[in-house]
Each structure stands twice: as C-alpha cells, then as structure tokens.
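Dropping the structures in below, format is structure tokens.
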Structure I
Amino acid sequence: MTALPQFTVDAALTAIVRPAVLWWDGARVTDQSEVLDRELPEAEVRVRTMPPEETAAVRTMYKRIGIDPTRTRPSNEALLRRLRKGDRLPRINTMVDVINWCSVEMQLPYGLYDRVLMHPPVTLRLGAPEEEYAGIRKDTVHVGGRLVVADAEGAFGNPTSDSARTMVTAATVDALVVVYAPADVSERRLAQVLDLTAGRLLRVCGGHEAGRWMA
C-alpha cells in the first residue's frame, strides 16, 4: 500500500476553502462499467428533470480569491451546464466517471489524482505568479493566483482543471480525491459527500478507503 501523503492547507485560505480529502487504495480502473452504463443515464435524466442549484458558495469562493467564476468555471458548474444543454457526462474511465457523477450531483468541484505520480507532501495553496502545468486534454493551464494543490514538484490540480502529470488512467491503483468545498460547508455535509463518493468508488472500482480528512 502506498503511504498516505501529508495534506495541508495554507493558513491564508482557511477562511475561504474547506477541503475534504479521500485516500483510495486498490482500485481497478477500466474503460467502462456495467454499473455506470446502467446508472449514469438515469442520473443524467434526474439532473435534467430536477437540476440541483448551482452552488453559490463555490462561486463566492472563486470571487474571494479574485477569480471570475463565469470566465473560469468550477468543474461542478461546467458539468451541470453540459447536462442542461442536453449533452451527456463525459466518459473517460470508471474512476473519473464516478467523480464527475458525484461532482455534478453534489455541486462541488472535485479533483482526482494518481498517488503514485505525486511527490508529497501535498498543500492546498494559491498558485505562484506565472505558475502553470500541462492540462488534461488542454494546453497549458495557468494557475497563478488560483486555488491549487501542489506537491514537491509544483502545482498539479485545481477546482477547474487538473494536470496531465497526475491524471488517473487504467494504470491507477491508489488515488487521492479532493473536494474543494467552500469554508461554510458543514462538517456533516462534507462527511455525507465523502460517504457518497466512497460508496460509489467501492461499487464501481473496487478497492477500499485508506483514510479521509476534512479541514
């Protein structure tokens, strides 16, 4: 089992963001799953029929660090807008698909990372001026002044788009899930979010929860 990395939050952000973190071990990541083939279309219909409200607190979190959430959308909001337009959730692999499913229903931005590709310790902080990384299916992602998770090698994720360096693939076994929740989200609510996420990961990807932490 991969050792659990240290996870800290920069003191300047503790009044703005309250991350919830899940360490998941022993996953089996595949391209598709019968569970997702059956349940994701049903979930998409539910979201279109009774769409959750966009989380105003997430937009406020962005604004408090100086980011326009309309120009740089949180991932949860981008997924919800996609469904409202009649499109389907993207199908990448089973673990990514589970996380997108949770994010759109909970209306909280998530990050998902392969722990083998990280270099702990991990810190949630603001991106340094001109800091950037290669994005997933995107060109360079500029993260200066934005919320980021970073390890000894630099930033590798944020609530809008994650890096290619630590992306989850079929080779992933141990993963780190980060829920970028606003500071005013209650501990009880975050526990429910992690419970839902862990339950779906177990059913779809197997493995087990190795630990969890909330700020």
Structure II
Amino acid sequence: MTLKGSKIKIILKTLKDRYPVVKTQLEHETPFQLLIATILSAQCTDNQVNKVSKKLFEKYPGPEDLGHAPLNDIKKIIYSTGFYNNKAKNIKACSLAVLEEYKCRVPHDITQLVKLPGVGRKTANVVLSAAFGHQTIVVDTHVLRISRRLGLTTSLDPVKVEYELMKIIPKTSWSDLSLQLIYFGREICDAKKPLCEDCPLFEVCLTKGKG
C-alpha cells in the first residue's frame, strides 16, 4: 500500500468511526424538494434553509406549484437565505424545466441535472446521492478546505477536486466521505479556528490547520 493509500485508509476509518451514520441535513419529502432546498443552500446554513423551505413547500410543494408561483412571492419567502433575487429566478425556472421537460420527475443523470437553471455539479451530486442513492462526491467549502489540509488535493477548483478525490477514494465511500467531511468541518476543522488539539486526524494533516 502506498503512503497516500495508507493515509486514505486512516482518514476513512477515523471519519467512519466518528460519524457512522450520515445524511443530508436538508429536510425534504421528494427529490424535487431536495433539489430546490440545495439551490437555496448556497451561502446559507442548512438550519436557515430548512426554516425557509418548510414555508415554501407548504405553499408550493411540487414543480407545477412552484413553477407557476409569482416570482415576488418566492422572493419574499426565501429572502432570508441571501441572494434571493437570483435564487428565486433559478427556482422558478428550474421548476418549470422539471415540469415541462421531465414531466415533474427530477432526472437521475448528472448531465441532465446540470442543465437545469441554478444547478451546478455540487447541487446535482447532492440530489443524486441523497435522493437516488448514487455514489457521488459533493465538494462544498468544507470538503474543499479539508481535502487540501489533509493533502488529498492541491487544487482550489471544486470540479478538479471532485475528480481527484474520485480517483483515490474507493467508490463505495464517496457519498459518506463527502458528508463526513462536512460534519467534521462543522465540528472540528473550522476554516478560521480549527480545533487542532482535538483533531483525530492531526497526525495525517498536511498543514496542521494552517492551510
């Protein structure tokens, strides 16, 4: 086993032991609701998204409802998530696309998902993993930061990081690892003040919290 292979094995085991059961924190009842909630989650906490999406989905639960909802009404409901003008436009347009192009069914294919308004690879991978059970690597700010600190990648580009991690991480661990790194980033490996003294991965950390 190579040095990187041994390191990856340690990382995977440590995170699995610490977070044996992981799932998205975005509340949803359908793949469509998860898709919209993930669009809302850009630059916003999951807790705030859940508060907002509850109100949004109570009034507009499906793509037909949300696609035909008044834009200003969507803006008012999602205002507190930030960037509400763009998010509202994307949510409405995305809903109409799901309604008209896919007959209200969220596509299972990443090439189709990323063509939807407001949907990038991160959002698509969240939906594929959490809604459809696909193995994907979701590169959010936590995954980007921690994978660099651990020396798993040197790139700052989320798409490059996704592909680099896919090459070195066993596919059966992709989805869990993404969520475990998110949990770990929130609990231990903070962007500005990482709790290095409490970090179970300190010995294999390349930057010791400085990167």
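Read-outs throughout are calculated quantities, based only on the coordinates presented, and are distinct from any laboratory measurement. These figures come from a predicted structure and were not determined experimentally. Cβ atoms are built from the backbone, for glycine too; each structure is taken alone.
Quick look at the values:
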{"read-out": "Which of I, II leads on mean projected area of the Cα convex hull in nm², for residues 16-71 alone, largest value", "value": "I"}
{"read-out": "Parent structure of the calculated result 1.08, given that Rg/Rh (Cα atoms, Kirkwood Rh), for residues 96-159 alone is the read-out and I, II the choices", "value": "II"}
{"read-out": "Structures I, II, by distance in nm of label points 7 Å out along Cα→Cβ at positions 184 and 200: label with the highest value", "value": "I"}
{"read-out": "Structure responsible for 37, with relative contact order in percent (Cα under 8 Å, 6 or more apart) calculated and labels I, II on offer", "value": "I"}
{"read-out": "Top of I, II by distance in nm of label points 7 Å out along Cα→Cβ at positions 40 and 80, largest first", "value": "I"}
{"read-out": "Parent structure of the calculated result 0.50, given that FRET efficiency 1/(1 + (r/R0)^6) of positions 24 and 192 (r between Cβ atoms, R0 = 25 Å, to 0.05) is the read-out and I, II the choices", "value": "II"}
{"read-out": "At a computed 17.8 (mean count of other Cβ atoms within 10 Å over residues 88-95), which of I, II", "value": "I"}
{"read-out": "Which of I, II yields -17000 [helix-only ellipticity at 222 nm (-39500 (n - 2.57) for each DSSP H run of 4 or more, over all residues; to 500), calculated]", "value": "II"}
{"read-out": "Origin of the derived value 37 (percent of Cα pairs over 24 Å apart; candidates I, II)", "value": "I"}
